[in-house]
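The following blocks contain the structures, represented as structure tokens.
Every read-out reported here was derived from the displayed coordinates using simple, explicitly stated rules and does not represent laboratory data. Worth saying up front: this structure is predicted, and the values here are computed from it rather than measured. Cβ atoms are built from the backbone, for glycine too; each structure is taken alone.
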Structure 1
Amino acid sequence: MSGTIVIQNAAIATVDAVSTEYESGYIVIADGRITAVGSGPAPHAYGARVVDGTGCLATPGLVNTHHHLYQWITRGLAQDDALFGWLVELYPIWARLTEDTLGAAARGGLAWLAKTGCTTSADHHYVFPRHGGDLLGAEIEAAREIGLRFHPTRGSMDRGASDGGLPPDEVVERLDDILAASQDAITRHHDPSFDSMLRIGLSPCSPFSVSSDLMVQSASLAREHGVRLHTHLAETLDEEQFCLATHGCTPAEYADKLGWLGPDVWLAHCVHLSDSAIRRFADTGTGTAHCASSNARLGSGHARIKDLLAAGAPVGLGVDGAASQESGMLVEELRQAMYVSRLRALSSNPAEALNARASLRLGTMGGARVLGREAEIGSLEVGKLGDVALWDLNGLGHADIADPVAALVFGPPAPLRLLAVGGNPVVRDGALATADEDALARACRTAARSLMEVS
């Protein structure tokens, strides 16, 4: 556990319940938790490491609610396809994943998230080739090495092409094997403690790649053990047409029928939701992981995020898999979410669009709420975990923007003076403190080449 860190002379956006901000203030982190936040000079703390935040903005560490880390080594492919065509091209490549290649991808993706302000990340891994090894364990070890809080979900697919699903049969699993592996993942890895670095969820992939039995039994198993549920939902019109033809209802109605709405569930994308679906999400406390850049890259559409927020539903941000969002920066999603909401508003009613501070809340407290950790992370408050991003706004890209929150959200990605997870430095002065970045890049390059060269 860390000692004491004092950040002083920084602008601070706490993202607490009343959006408290300080033009110049301090944060004290001791033994992993925030012990003081305020305006003006920092109190003396004997033996503390002092970080000068002059010209910087301190925010809660960003919370990524949806990712596919394995895709970090398959970026730049299927550049012009929508979701279904993109998946058809990439599934055969992903079927070659091994423990070693996934480990390299996860280290690279998590390191990049850290370097761009993320302190907590979920991951949805659902491709398990028969001889791939311990893929879930590989990414868990990668997160431990990089130093981020990690919410991996044991994903699954049991509905291959021969059963009317989209994925090829060689990348799906048997229902009983999935349930056994899911039970094992919870037993071996899940840590529900307040300062947990690792929490497991269960995540059948999508309505077009899993059976109804898998959805129902996964929900039952997750609720038996008190872990969260996650899946893709309502991402494209193709998916809606599939559900209408196969199940006789929309994706949101299908999820509801299977018991897949509730405060322990978060769903990725949710681009195509009706008014009644939005009300059901709000009434049940069902969360949404908004992936604005990925939805744009694949041409999926504009999610109704402001409507979900107005209804009271939890919403966080996700970068999504790096094969559909090659940048992989959650800090960019703050701006992208704001832009997408303004496109939806069509300039007719600015009040219907997100602003900079609403976007920052989505990427911090919104994500914490979606992952069920709003009491622990997501804001800079006494008693919460010391997950802090200190953004350096002194450079050419930001120095002339007087409002530091606007500089962060509207401006280019800001370098980090410090990224701390539980008070432990993961990034210092823009450089990763927990691993050799050049070595990570070489490993990712080698892993990507190995996937592409296999015939």
Structure 2
Amino acid sequence: MRLRNITPKSLFGRMLSIILVPIILVQIISVFIFYERHWDSVSRHMSKNLANDIGLLIDELGSNPSKDERSLSATKARQYFNFIFYWLEGGILKPNQNLDKKFFNFRDALYLRIKKPFYLSTQENTGQIVADIQLANGIVRMTIEKKRLFASTGLTFIVWSIGSSVILFSIAIIFLRGQVRPILNLANAARQIGFGRDVKNYNIEGATEVRLAGRAFQAMRHRIKKQITERMELLAGVSHDLRTPITRMKLQLELLNENTNLKNNLGEDLDEMEEMIKGYLEFAKDDREEEMVEANLFKIVQLAAKSSDPSLNKIEISPPSSELPIFPMQVRSINRALINLLNNAIKYAGKAKISTRLFDDHCEVVIDDNGPGIPRDKREEALLPFNRLEHSRNKNTGGIGLGLSIANNSILSHGGELILEDSPLGGLRARILLPV
């Protein structure tokens, strides 16, 4: 398993990991050092002090204490050492049981201090430990609070570690969100521009580097938009200006009385030039002037199919398995792209099948036909403007090479993709991907 497969994919997640992982490691190391060093040292010191207190009482009692001596020791144990003293007359110690490791320090300290047989046991749910010490005429039983052996700083340290970590995490999240938000806004703005959607409420904000990227993005967007507008206006202007002399030439040609082959050929040439200029004007239409509106793609597919084949005898529409989402698009532009693709399918194949579906964050439109198709090595060429795969001058078989190009430009302006593939029907498949 590679590290990149388990690390966060988002910028926020990665920046948060860069901060949190060292903090967690430091906390783990601190707790480990505390329990392995500090906790053990403090526990050992407290066990030694408690063993000394018990040793003082045992030393005062001696090996065979009288009743008065036992009574006096019991009073001292309660008043000065804060544990309870019992006397078991003639008692005999049991063999020592297995103690928890946390009592080993106390066991070892007691063994070194009193040099007498003893038995240690714990009382469940009472927070007490019992020490039985064998003397000559009986057993001394001392009930001691466990807090005499363990410092309360352990729980305090853990609570403080967790609390400080939570505080640091919260502060880190607040600051990281503030730093990541401008980057996300810039990424979303760039994504919307890539989809052909206008971004009106984008503000340059954030750190210096993010502001520089934002200004560069704004400048790039304005330059691209200006270049596209100028190119379209130039092409539209030239095409429009050419229509005037062509119209005059056609009028002058009609005034000729001669009905010769030369006149007919010139007329056909002028008609072809007029069709080409009409196609240029169609290609030069600036779809970016059309506003994005929320629309249903399947309804646009139905409208395009009826425009291409009003009786729907040649086009079969398959409804989507699930309802398609409504998302922003240029309705006329998408409708024109679909009509061009359907017209090509009907023109060259006779029949077409169109289907739609939603997957991931894209809507897909598939147009299949049973025609001759386009060779694989010619498909990229077919999407270029003014490129005709059929080079004849017959209007019924050859066009001006703008149908697929106009459709492709329209789809690209929405951030989508037009893919030409082999159709299961035997002809060409035109697959349209549009981001939602």
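Computed values, structure above
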read-out	value
Which entry (1, 2) yields the derived value 132 for volume of the Cα convex hull per residue in Å³	1
Label whose coordinates, when distance in nm of label points 7 Å out along Cα→Cβ at positions 133 and 309 is calculated, return 4.3 (choices 1, 2)	1
Of the structures 1, 2, the one that -10500 was derived from, the read-out being helix-only ellipticity at 222 nm (-39500 (n - 2.57) for each DSSP H run of 4 or more, over all residues; to 500)	1
Among 1, 2, which structure scores highest (criterion: relative contact order in percent (Cα under 8 Å, 6 or more apart))	1
Which of 1, 2 leads on distance in nm of label points 7 Å out along Cα→Cβ at positions 213 and 325, largest value	1
